[in-house]
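What follows are several structures.
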Structure 1
Amino acid sequence: MPDHSSYISPFSTRYASPEMQFIFSEDNKFRTWRKLWISLAKAEQKQGLPITDEQIAEMEAHQDDINYDVATRREREVRHDVMSHVFAFGEQCPAARGIIHLGATSCYVGDNTDVLIMKQGMLLLRGKLLTVLAELRAFAMQYKAMPALAYTHLQPAQLTTVGKRATLWMNELLMDVEELTHRLDTLALLGSKGTTGTQASFVELLGGDSAKIRQIELDIAADVGVPRVVPVSGQTYSRKMDYQVLSALSGIAQSASKFSNDLRLLQGFKEMEEPFEKSQIGSSAMPYKRNPMRSERISGLARFVMVDSLNAAITAATQWFERTLDDSANRRIAVAEAFLATDAICNLLMNVCDGLVVYPKVVRARVMAELPFMATENIMMDAVKKGGDRQELHERLRVHSQAAARTVKEEGAPNDLVTRIAADPAFQITKAEIEAILQPERFIGHSALQVDAFLTECIDPLLAAHADELAAKAELTV
C-alpha cells in the first residue's frame, strides 16, 4: 500500500517526466560524484602522482553500485555528505581508499556535478522544444492561408492567418532554443580549484608546476564531456551561472505562458481548442464544459518557473567573498524544481501542439462579422475612383460604422454596415459590389508568404541540424 501520510512532490507524481526526475535523482548525483573522483585520479596519475592502474580499475568497478547504507550511516555520524560518500567509496575500494578525493574540496564533486546535471537537463529540454517546433511547423503550414482576426488591445484590428499566428509562438520558442544552445555552448566546469579557488592543495601535490595543475583540469573536463573550465573562482563557481541557466528556463516559461494564454482566449472564442480526450471531464458541476486545463496548467507552472529564477538571482547577489553556505539549501530546491517544472511545461506543450483543433467555420464567421469595418478603406478608395470626395466619404463611413457598431452592441443584431453603405448614394456602390470586396483572403497581407519564409529560413535548418534530438510524444499523468 502506498504511504499517503507524508508530503510527496507533485513533480514526482503528476508533472515531470521520468527522464528529468532521474537527472535530478540522488542516484545520478552520486554516480556522477564517483565519475568525477575517477576522472580526478586519472588526471593526477597522468601528471605523475603515485596512483596505480589497479586503484583506478577498482574505482571504476564500483562507480555505479553505490553502498547507500554505508554512506547514510556515516553521514549520521559526521554530518557531511561528501565525506560520507568518500568513506563509502573507500569501503568498496580499499586499495584506492587513500587517493579518493586527493587534493579536492567538497565543491569539486558538488559544483562540477551540478554543472553536468544542468547540461543533461538542458539537453532534454532542448529536444522537447524542438519537438514542439516540429509540431507547430506542421500546424503553421496547414493553416498558413486561413484568414483569422488579428487583435491589438484584444480588439479586432486587421486580419492575419491561423498559421501566421502560430509562427509568433514558434519564434519565441526558437529564441528559447537559441538561448539554451548558448548556455550549453558556454557552460563551464568549476574544475579542480581547491578550498578558496587558489589551487593551493595542487600546488603542494605537484610542487608548484602550474602546467601540470592546469592540465589536470583540462583532462577532467575532457573526460566528463564539458570542454570549458571557469578561469577563476572562489570555492564555488559563480552562482551567476545558475541564474543564467534558470533565466533560460524562465524564457521558456514566458513563451509557453504566452502561447497558453492565447490558446485559452481562442478556446473561449471557440475558434481553436487544445486536445480533449473522449472520457475527459471538464467540470464537476457543468458536464458540457471543455475546460482548457492543459493550457491552464502551463500558465500555472510557468508562473512558478519565472518566479523561481529570482532565487538564483538573489543567491548570486548575496554570496560573501570566496563562498558562504547559505546558497546550498536554496539551490537544492530552486535549481532542481526549475528544471522539473520546465520539463512539465514542455511535456504539456508537446501534448497540446500535437493535437490542436481548429474550427474553420467559427473562424470564418468571426472574420465576416468584423470584416465590413476593416474593408471601409477599400470601399472608400473604390468610391473615390468613381468621383467621390474622400473627406466627405470618410466622414460618412465614420457615422455609418458607429451606427452599425451600436446596432451590434446594443441590439445584438448582425453587422449591417454593408447595407448602410449600399443605401448611401454618395458611395455609388451596390451591395453586390461591396460583398465582392469582402473576401477575407484579400486582407491577410503577406501572412502566407511570411509563414513560408520563416519555416524555410529559420525552422527547417534548425530541425535538420538537431534531427536526432527530437523527443518522443508526451504522455500526461493526469
Structure 2
Amino acid sequence: MKTSYQSPLVSRYGSQAMLYNFSDEHRLITWREVWIALAEAEQQMGLPVTGAQINELKRFRTRINDAAIAKYEKLTKHEVVGHIKAYGEQCPKAKPIIHLGATSATITDNADIIVYRKALAIIKKRLTAVINASSRFAAKYKGMPTCGFTHFQPALLTTVGKRACLWLQDLVIDFRNMEHLLEHLPLLGAKGAIGTQASFVSLFNGNINKVYKLESIFARKLGFKSVFPVAGQVYTRKLDYSILSLLSGIAQSAHKFSQDVRLLQGLGELEEPFSKDQVGSSAMAYKRNPIHCERITSLSRYAILLSNNMAFTHANQWLERSLDDSANRRLSIPEAFLTIDAILNLYDSIISGLVVYPAVMAKRLSQELPFMVTEDIMMAAVNAGGDRQELHHRIRQHSMAAAHRIKQGGDNDLIARLSADSAFAKVRHQFKNILEPRKHIGLAEKQVEMFLKKEVAPLILPQRH
C-alpha cells in the first residue's frame, strides 16, 4: 500500500511504453541527446569541439547521475544548470563545451518536441490497431439489419456495420490529422536566448550562413526535417495546443463510440466483453455493467478539457516568453498522452470483443418495422386501385391502435389489423415480402464496403507488413 498520492494514470491506466516516454530518465537522456547533437553540429561547422569531447558526452548519455543533479539543482535553483554541472562532472573533457551557444529552452523545448513525437508515434500505433479492429467488426456485420435511431427514438433501418462505420469515420479523421501533424512537426532549433540566434552569430563571428547551416545540421541529427522559422525563447505554445487538440479529437471519437455502446447495451443489442469471473455489482449479482465503456467516457472528458488548458497557456505567453507555462505543461501534456493511450487500449479491447445479439435486434424490428413500412403498404394498395387519402386515414387509425396496445404491454399487431381491413385485401399477400428487413436498409451494406475499401484500407494495409 502506497502512503503518498500517485496518479491513477500511472498506477491504473497508462501503458509502460507511454509511462517510460514521459519518465524522468527518458526526459534527461533526451536532454543529453540534444546537447550531443548540438556539439556534433558545432564541431562539423568548425567550432572548437573535439571528437574526444563528443565521445565522452556519448559515453555518459544514459548514465544519469541523479544524486549530483539533485544536489546542483538544489544549490542553483535551476533545473538545466544543475544538470549541466552534473553532466560536466561526469565529462570533464567535454565540460567546457556543454551547452555552447544554447539557452535552457534550446535543450528543454527541443527535447520536449522529441518526446512528444515519440508519444504521438505510440498513439498512432494504438489508433491503427483500433481502426483495424473496427474495420473487421464493420465488415463482419455490414449487412445485419438493426433499428436506426434519431433523438434516441426508433427511426429507420440501418445495419450494425454501417453504424460501426460512423465510429470508424471519426477515427479515420483523427488518423489523418495525426499523420499531418507528424509529417510537419518542426523542432525549435538553435535559436538562442530570445530567439534571435545572437549567441550563434557571435560564435561564428557574424557569418550568418554558418548559423543557418548549424541549425539545419542540428535538426537533422535529431531526426527532424524542419525547424520553426521564428521563435521567442521557446517555440510557440500554439504547437502544444495543436497536439492536445488532436488528442482531444481522439477522445471525442472514443467518447461517442463508448456512449453508443452503453446505450445499445442498455437495449440489449450489444455488450462489451465481460470476463468469466467479472463482478458487475457487489449487491446485484445479475448485473453486467459496461464499465470499460464508462471508463472511456470518463477519461475522454478529462482529455477533452486538457486541450482548453493549452489554449489558455498559449494565449497567456508574454512577449518572448514567460515561465507560467512550465509547471502547467509538465502536468497537462503527459497526462493528455497517458489518458489517450489508456482510452485507445480500452477501445481496442472493447471493439475486438464486442458481443452482438441479433435476436434482440430482430425482436425490436418486429415491434418497430410495421410502422416503418406503412408507406410501402400504402403505395402498394394505391397501385392496386385504392384511394390514397382513405388508405392513409385507415393506416393512421390502425397505427394509433397498435401503438396504444404496445404501450399497454402488448405486441405490435398493426400487420394483423391491416390484413383484416378490406381496403388492403388486394395487397395483403405482399406484406411478408414488404416486411423483409434487408429490403429497408438502403445502401447501408454497399456504403460499408465502399468506405472500408476506399477510406480505411489505404490507412491500415501498409501497417500490416
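Where a number appears in this text, it was derived from the coordinates with a stated rule and is not lab data. No experiment lies behind these values; they were computed from the predicted model shown. Cβ atoms are built from the backbone, for glycine too; each structure is taken alone.
Here the criterion is distance in nm of label points 7 Å out along Cα→Cβ at positions 21 and 453, and among 1, 2 the highest value is seen for 1. On distance in nm of label points 7 Å out along Cα→Cβ at positions 37 and 421, which of the structures labelled 1, 2 is highest? The structure with the largest value is 1.
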